[in-house]
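Asker: The structures come next, written out as structure tokens.
Coordinate-derived values only; no laboratory data. These figures come from a predicted structure and were not determined experimentally. Cβ atoms are built from the backbone, for glycine too; each structure is taken alone.
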Structure I
Amino acid sequence: MTIVLLIIFVFTFIPLILAEFSRGRSTPDLEDFFLQGRRMPLLMVFFTVYATWYSSFAFLGSTASLYSNGPLYMTCFAWNALFGLAYMVLGRRLWFLGKTRGYLTPADFFDDIFHSDMLNLIITLVLTVFTLPYLMIQLYAGAYIIETVSGALIPWRAAGLIFYLVIIIYLWAGGIRALALTDIFYGLLIFFSMLASGFILIEKTGGIRKTFADIAREHADSLVLGSGFSDNSPWAWLCMFIIIPMGALMGPPMWLRAYSAEKEKIFKIMPLLLTSATILYLGPVLIAAAAKVLYPNLEQTDNLIPYLLVNNVPIITATVLLCGIAATALSTANSQIHALAAIYTVDIHNRYIRRGAPERQLVGISKRAILILSGLAYVLMLKNPGVIIDMGALGMGGTAQVIVPTLGALFWERSSSRAMAAGLTAGIVLLCFLCFVCDLFTPYAAVLSLILNALIFIVLSFFLNVDPAVRASIADHKKSFNQRNLQRKG
């Protein structure tokens, strides 16, 4: 057990070494603290996007879903490609506008075009409220893994507190630079752990061919999708294919990643890199298959991977692999805390509490916001850790609603801020009603809410008068981006 605790200690505190390296290169201004001065190179952009994208929802949640519901979660192989393409198409535009107009947060983008306090506030609230449940499950997942592998010597509440404190320290010290370096470490560990866990466990059941033959014979229903509008049907597959990548793309961390990139060509190679990284999902597929043979009647599935590894793999190997699995949670949590601090500092404090505060003071506010937001997320985790797949889908479903006003602001000159606010509000209200009152499967609820959101936005935009300045602003942004591309091609 001493070696197990030593491995956990090393895993937990390597980010602090990286933070010390980052601290000396940081400058006390918001653009450096949140965007690395808009000079983040390809390696760091890829790893911090990939490590943020692959969360506990992607590993623990996917394995639990594949075990309980069969092949539905294999949608992930397709939605990774959609996420990569959308990141290229929208990310390039947000990067260009952010660089030329000085955006730091999502609300900066909307405020520059529409100058609507109401829309700014709604965007800020939606992104904050629906990021919190996703943040909450990350730290719970990581903490629970550490409790399991340590044999309860480190209770999950204590592990969660340690993780929060470490995240606070390295974000405080180096901002996004420390975060990106830590995500390279986490990302490599994630890649190794996801694949290694799958191949090690599938060997325990006789290899891939034998395991799936056994499943086809004993659990054939777990290899096919359901019918109609069940939670395991092709319709559910399609809804998850839409909602998960859109929800992740519209999450606050991805806006900051788009603004941070050093060069436009980074966005052109990201779809290839992100789609290639989908090979990681072979790990959850193999783990779920092995679990179906070894333990066919488990009811509690969120802890499926820790349970399998601790009971079927030598403890030292299991500890290393579980640290990698915990990294999926921590690499997402650090980005969410950092992005929420940016939203508070720029969109709330600097806009409504003390407008025009000095940069150095705002950096200090950002660090205190990291401390407070981390504490809030920790308290929420203690109160209601939730089911990973359900809480994750709810968070994605909420942030996905922001795709409608984003597309309108980027591409449609008739867009109205009042129509955006009405559509977004209606979509969020319907999402909450369908999830909490009707108990509808979350991806279905999210897609229905997204359709209502889009319909209200489009219809009202045709009937409401649009400020000529808004039309001109959207047209100017489109023209500037297109002209730049023509000049580069020329």
Structure II
Amino acid sequence: MPAGQQPILELQGITKSFGGVEALRGVDFALSPGEIHGLVGENGAGKSTLMKIIAGVHTEFSGRFLIDGAETHFRSARDAHAAGIAMVHQELSVAPDLTVAENVFLGNQPTNQLGLVQWRRMAREAGEQLARFGIDVDPMSRLGDLPIGLQQLIEIARVLFSGARIVILDEPTSALSPPEVERLFATLRRLREQGTGIVFISHFIEDILRVSDTVTVFRNGRKVAETASTATSKGALIEAMIGRGGEVLEHSYNDELMLPRPSNSSVVLKVDQLSLARSLKDVSFEARAGEVLGIYGFMGCGQQELSRILFGKLRPDGGTLAVDGKARTFASTAAARRAGVALVPESRRAMLFHQEPVYKNISISILDRISSLLLKPAQERDIAKRQVQQLQIRPPVVGLDLGMLSGGNQQKVALAKWLTYPPKLLVLCEPTRGMDVGAKNDVINIVRDLRAKGLAIIVLSTEPETVLSLADRILVLKRGALVREFANEPVSKDRLLEAA
């Protein structure tokens, strides 16, 4: 923070607990006008909790909260919005059943003197705002029909152009391709020049170092370091985040590695000439037992559509699927599940119940097995406890509401849901999205254990580090077509980016 300049936002001694679990302990934080302040830390370190206090989502806490030097206390997110604070949450907070234009103007639709919504004006102005951000999409299209990454871009654009004085971005680049990241950074720099204070939370440390003026590190609910971004490095930040072993984790995500020889085990899934409108073009591949098949590509390459076809959420225009040699046409997700296919989608919100306890989220896939009429909570809890212990879900409290867990631990719950009903084929979309290096390492170990048990696993990700860390064989998907296969050869992040 520049000497002598009053912070636009200042937090002093903030402490916050959830159900006896302390998420923040005596945290100080300050943001200046025209500053981009990066925030890093492991999942559960307290970053998002602090930001939700700023955004008025969490209203009960101890400590002092100052805006422009004046102490304040928000009673709701509406209060924070009125004070000029806007936030893009890690989990999308869009309305998928509304149009793109309605989402851009969510809660602030232009109206005439009679109070009626001016639909044409809203569509025109939404299109103009999105065009400024480089997004070319029909403003009257349904948002939920767009890829998850494009939905995220639209939510970011809505917040950035809202006129807020303080903008909080929680993992904004996790679903974006490199060109879209560059577009976002250029917009953030323009806002900084206009005096906007920006908090940028990310597990992509390279992004933090490139765009931030200041970097703060959280660990176990405390602020453990704050430094100018030009005075630190990726290795130093990782060490501050997780302590010893950071260098090993960083090394494992960035080095070139040698892929093994292709497996000759039984073919669990065979995809032949799969096509879908403009999303997929004659896609063919096999997934084998005891193998992790990685499918890498930039946002919008067709990954999400492919995963939804494999799980019966979409019907292809052409091509065939076979599971264990038997041709399949999945008319529903239930049909896919009966055939032994399980999907963990890119959005945890799409498959988990945040207001329900952990054990209910884990047991939901096997309720028909353990009860024909009445629920058996004791049995559900016992099953959940075994999964919580096996996957090292933290905190290990099966009765805790899922929403109180960090993003990385929620992802473990999403995996646990299917491991109580072991599938033949497990499809994982962005399995480490929005996670720190420590949580990613946990998920990597879980996936490797499942591979050793003979599951066929498909990992679809826009993060090259994720694919490199997990896959035995890698396919590159580009604009709906498979353009490269890496097997039994050296592969690196640079080679994947070049192929995509």
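Asker: For the read-out distance in nm of label points 7 Å out along Cα→Cβ at positions 59 and 211, a value of 1.7 was computed from one structure; give its label from I, II.
Answerer: I
Asker: On FRET efficiency 1/(1 + (r/R0)^6) of positions 75 and 107 (r between Cβ atoms, R0 = 25 Å, to 0.05), which of the structures labelled I, II is highest?
Answerer: Top value of FRET efficiency 1/(1 + (r/R0)^6) of positions 75 and 107 (r between Cβ atoms, R0 = 25 Å, to 0.05) goes to structure II.
Asker: Which structure, out of I, II, was helix-only ellipticity at 222 nm (-39500 (n - 2.57) for each DSSP H run of 4 or more, over all residues; to 500) derived from, given a value of -9500?
Answerer: II
Asker: Matching task: 29 is the computed value of relative contact order in percent (Cα under 8 Å, 6 or more apart). Pick the structure from I, II.
Answerer: I
Asker: For Kirkwood radius over Cα pairs in Å, which of the structures I, II scores highest?
Answerer: The structure with the largest value is II.
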